[in-house]
Structure P
Amino acid sequence: MLRLGLTGGIASGKSAVAGMLREMGFNVLDADGLAHTLMEAGTPGYGAIVREFGAGATGADGRIDRKKLGAMVFADRGKLERLNGILHPRVEEEMVRQFREWEKGGVRDAVFVEAALLVEAGYQKNLDGLVVAWCRPEQQVERLLRRGLTEVEARRRIAAQMPAAERLQYATEKIDCSGSLEETRRQVGELAAKLRRRAAGSV
């Protein structure tokens, strides 16, 4: 079973690529979604975040308010690093556990873990390769504006992540998401065919 990472900066097209891979029959673990689950009330992650960031990170219902927490950490790199220090080891543990489950279940195809901070978190040490989705920085800003962020918020979030050019240096495969969805799907289809040829033992 080939263990691959799928990463890309915020609003780079990574989630669209993940959706296409799922449609093509691949298992994809959403590590960012998993991190959100690990912040839910009653979990060790929740307790660690509240101890670190206080009531300012929670809403009136006592749950972690991701919007408030995001505003705190994306304005302060030290706080972002402390949050990542809480979440990344827990996400990695679950990622390795899921890989074991897939393998025990007889999966022989490529499997993916999708994570925005995959390289930054060091997850790639458990992987056989890395697929990087990317687009131009101005496109990231445009997409984030459409999601309701201000330009200042958008640029702050992009700046908090590894630059695309640096992330691409870690890539074993690259998906250019700067064009149409059809063009992105064509590239994902080519990657899928390549991985399945490899799984079948052909060139």
Structure Q
Amino acid sequence: MATSRSEGYDLEGTMLEICSCATPCPCFIGEDPDGGECFGVIAFNLQRGSARGIDVSGLTVVNVAHIPGNALEGNWRSVLVVDAKASDEQCDALLDAFGGKLGGPLADMASLVGELVAVERAAIRHEAQEASGQLLAEGIIEAELRPIQSSPDGSTATLYDSAFTTVKGAPAYIGKSRRYRVNLPQHGMTWSWDGRNTIQTAWKMEHQPSAAA
């Protein structure tokens, strides 16, 4: 039986990480987190894309995660927050992609999650660019961000080609949180940090399964 190319995904946008680590986050370059564990959110703002042939452009998915050690060693405890603007069909397609069911690099990323505690739906405002702005998920996440401007011309400090780079050569903009709150007491995930890490970079992942007889 042939495998349909519509079973894959082609997603592009930005990845925004906000966490409890100092700036810049060592997890982003594959090192151990500050204090031995990381309390973070990773927001995927999908400027363009499809999953299982379903257009998901303009939507945001956020992984709220407690990472108990080196991020690349897995065992993350996560809650996925899906944009309330998503239809049920779009939500299911996004969960299949980010949950690893469609294979490819997103399956590799999903394998880092040792326990997917829950999926939540929330109105999300993603108004961040180059680690400046805000990320809000109604009743769940409040974050205000500011860039670190460390160069003589006042431009934002950047990293290149780190462990979580998905677009070769794309800068990862470094900033700090003015305010960072997560409120998921029903899942044992409530924390508050200010003046800690934020990183934002271009993000792209694609996987189209080969046709098979």
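Only the coordinates and a few stated rules stand behind these numbers; no lab work does. Because the structure is predicted, anything quoted here is derived from the model rather than measured. Cβ atoms are built from the backbone, for glycine too; each structure is taken alone.
List of remarks:
- Which of P, Q yields 3.0 [distance in nm of label points 7 Å out along Cα→Cβ at positions 46 and 118, calculated]: P
- Given 3.4 for distance in nm of label points 7 Å out along Cα→Cβ at positions 86 and 150, calculated: source structure among P, Q: Q
- Entry that produces 1.06 once Cα Rg over 2.2 N^0.38 Å is calculated, selected from P, Q: P
- For mean count of other Cβ atoms within 10 Å over residues 54-61, the highest value in the series P, Q is held by structure Q.
- Given 4.1 for mean projected area of the Cα convex hull in nm², for residues 14-61 alone, calculated: source structure among P, Q: Q
- Source structure (of P, Q) for relative contact order in percent (Cα under 8 Å, 6 or more apart), computed value 37: P
- Entry that produces -2500 once helix-only ellipticity at 222 nm (-39500 (n - 2.57) for each DSSP H run of 4 or more, over all residues; to 500) is calculated, selected from P, Q: Q
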